[in-house]
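Asks: Below: a set of structures, written as structure tokens.
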Structure P
Amino acid sequence: MKSFLALARQIDALSRAAAVVAAWLVLICALVSAGNAMSRYTLDLSSNAWLELQWYMFGGTVLLGAPHLLNKNGHIRVDLLYTRLNDRQRAWLDLGGLFVFLLPFCYFMVIYSWPWFVEAWNINETSANAGGLIRWPVKLLLPAGFALLTLQGISEIIKRVAALRGDISLDSHYERPLQ
């Protein structure tokens, strides 16, 4: 189990690194958005490339940040059920959700989005909008983001199994989102 927990720590570190990139993308996206708005309203200059760049960065923020959110127990759950369970029951429920929902969904997203990226790469697909950007980078975010989420799901499975075996103590605190 020690080697599996070491693997989980490495996956967690990878998710943290992706989350740092996602956080920087938020800042850069905000700066690009502000710069685009200022140039549009003060200089009457605009480009679809700036708008598409914001879209790409928003996609990167979501897809690269999701694994770390899973690591921090931040994904939304069925509150009525989850908040009433003890730590052991939460671990079992999490395992079920990870195996039944997360991993199959991520698998299909990677399998079906990879050819979409490869096609965009092979034809060097560009946006149909005037001044638009190439599309393969944003299409690469889908399989890459879901592959990272798959890895984080595996890390969470390792940690839940270790907690159920009594090898580690797992913080399963969950705070309901504010309504």
Structure Q
Amino acid sequence: MTLWITGLPGSGKSTLADGIKKGHPSFVLLRMDELRKVVTPEPTYSDAERDIVYRALVYLAGMLTELGHDVIIDATGNLRKWRELARKFIPRYGEIYLKCPVDLCVQREMKRKDTREAPRDIYKKGGKGWPVPGMNVPYEEPVRPELTIETESTSPEKAVLMIGELIGSLQG
């Protein structure tokens, strides 16, 4: 199966992906920020570049799933078309939407010490015109995610338990 954890930058995607990986070590964790450093070492974050990188991510997740691996995608995936491509391409697919107010995401991102390869000061750069989902480029919320977690009011521990229940239902 493939689980895509989507949400605004700073919504908690990497924290929860790490929590899932800890409880389910067999999962392969694909982080967009790590993939981007290989695919586009000097990213421009243009629409065309994002499309190529997200399509590559979906392809990689699909191939790993086809080979028998369970996969976690840790990526904003700000446009529905990429998440819908994954849903179409990967038979056992689940989407986890981390719903979080943008002002809280900004606060979290400013306090973040370990960026896990994520670019630093995302929202500050967004204020200067850098393309940031939810700020100056669209973030299209999922229409029918398998799970929505409001990370403003749900602890990371509780969220990981909720995701564990989803994993159990997708495996059964």
Structure R
Amino acid sequence: MAVALVTDLRSRKIPNRLTYPAMVVMLACYGTAHGFEGLWFSCKGLLLGTGLLMPLYFAGGMGAGDAKLVGVAGAALGMRGVFTVFLLTALIGGACAFVLIAFRLKSCRRLLERSALMMKVFVYTRRFVFLPGAQSEQAPKLCYAIPITLGTAAAVAWRFAYGSYII
């Protein structure tokens, strides 16, 4: 997770050469330690972790590396663990997004003004007219490895503190 975090912060990507070997290592560790049951435990977590975030990837909301990174967490923590990671990551990601938006109040104000104008046009004309932002205006980018890493660490800490995951 730490290597993925640093890589994502530097290059805005989590490369396959990092996620795929981590998946294989997790599967191999569980398979070696617990046989087929351990391998199946790890596979289910991997599939659920990756599957939870793939719709966001297909919608353009995040990169495939982020989804695969949650898959790695699933391979390490199993289905219940990765679901807890997913929930905590969503909460932490929402808080991070709120902070990003708060620091870009000027852009946020322009977005609200455009939205209000689009609503007025719609109310008066019954037609939706999209008003794009300025070319220089960009949406803030969230490095999603931060919430994933923090969510995974929080899930593991919760497990150690309370003996089970949240869900």
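Just so you know, all these numbers are worked out from the coordinates, no wet-lab data involved. Note that the structure is a prediction, hence the values are computed from the model and not measured.
Asks: Quick one: helix-only ellipticity at 222 nm (-39500 (n - 2.57) for each DSSP H run of 4 or more, over all residues; to 500) came out at -25500 when computed from one of P, Q, R, so which one is it?
Replies: P
Asks: If percent of Cα pairs over 24 Å apart, for residues 24-127 alone is computed to be 47, which of P, Q, R is the source?
Replies: Of the structures listed, the value fits R.
Asks: Of the structures labelled P, Q, R, one was used to calculate Cα extents along the principal axes in Å, giving 66, 32, 29. Name it.
Replies: R
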